[in-house]
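I've put the structures underneath this note.
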Structure 1
Amino acid sequence: MTNSYWPNSIPSPSIGIDLDGTIDEAPTFFRLLSHRWPGRVFIITFRDDRTKAEQRLAEFGIRYDELVLVTSLEAKADVIHRLGILIYFDDQDEAIQHVPHQVNVFKIRNGGNFDFDVNRWLYSDRTGRQV
């Protein structure tokens, strides 16, 4: 697939986007991105209610090729690898720490992972280390 944003010679990689804490933090950005992205768009979310997830995506006006529900944050990395996703957006370190190294990861900042009062990221010993 090509469009005016991408020349024919550039492959159109698939992207993956988390719903909660990601799309709902910047719905306008993700609506625009999803409609302009020339490759496949996968929504990967840790939810158990597909209907509610579909409704939420419709509310935000998100275009997607496939909605994938996982049973754990760690399972997202397996889905990303299996589907050949090369660009991934999420807000939780636990979801992105096992994503294959060739995947470009974009971490969305929100009140659950960033302390805006002191301007510092929040993480656990399991997901980060002080440098």
Structure 2
Amino acid sequence: MKIGELAKQSGLAPSRIRFYEKVGLLKTVKRASNGYRSYPPEAVLVLDLITTAQSAGFSLDELRTLLPSDLSQWQHDSLLETLRSKVQDIEALQERLATSKAKLLEIMSEIESKPEDIDCATNARRVMSQLGLKTPD
């Protein structure tokens, strides 16, 4: 199929498809003598895998190592190991985000409990000292 048909079936712009080809993610492209690209039907699946993996947090470099040049050549154990590693990365990120969120909520609570008789700058110093943060002189 030509790039226009692939774009229609995949929901991606032709420029995005050409980009994935250029960076080595879409490897099943053939060129006709006139220079037109020709894509096999499985290119739709490859593009779907690429976009799904990107939305799950995989980088282009990770995808390059993950996707086989031929979809019938998946390395089962390697694929599972890579997916498990990505899940661990996501879990670590979730922990860091939860810690950051808790800290921000603590700061917000302290700011919201500002005594009526102090100004914002004094309150900022009060909050920073209560949270064990260094205050500017």
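Rule-based calculations on the coordinates, nothing more; no lab input. Nothing here was measured: the structure is a model prediction, and the numbers come from that model. Cβ atoms are built from the backbone, for glycine too; each structure is taken alone.
State the single structure among 1, 2 that was used to calculate helix-only ellipticity at 222 nm (-39500 (n - 2.57) for each DSSP H run of 4 or more, over all residues; to 500), giving -20500. Label of the source structure: 2.
Computing distance in nm of label points 7 Å out along Cα→Cβ at positions 40 and 80 gives 2.6 for which of 1, 2? It must be structure 2, since only it matches. For Kirkwood radius over Cα pairs in Å, the highest value in the series 1, 2 is held by structure 2.
One of 1, 2 was used to compute relative contact order in percent (Cα under 8 Å, 6 or more apart), and the answer was 23. Which one was it?
1
One of 1, 2 was used to compute mean count of other Cβ atoms within 10 Å over residues 32-39, and the answer was 15.8. Which one was it? The read-out comes from structure 1.
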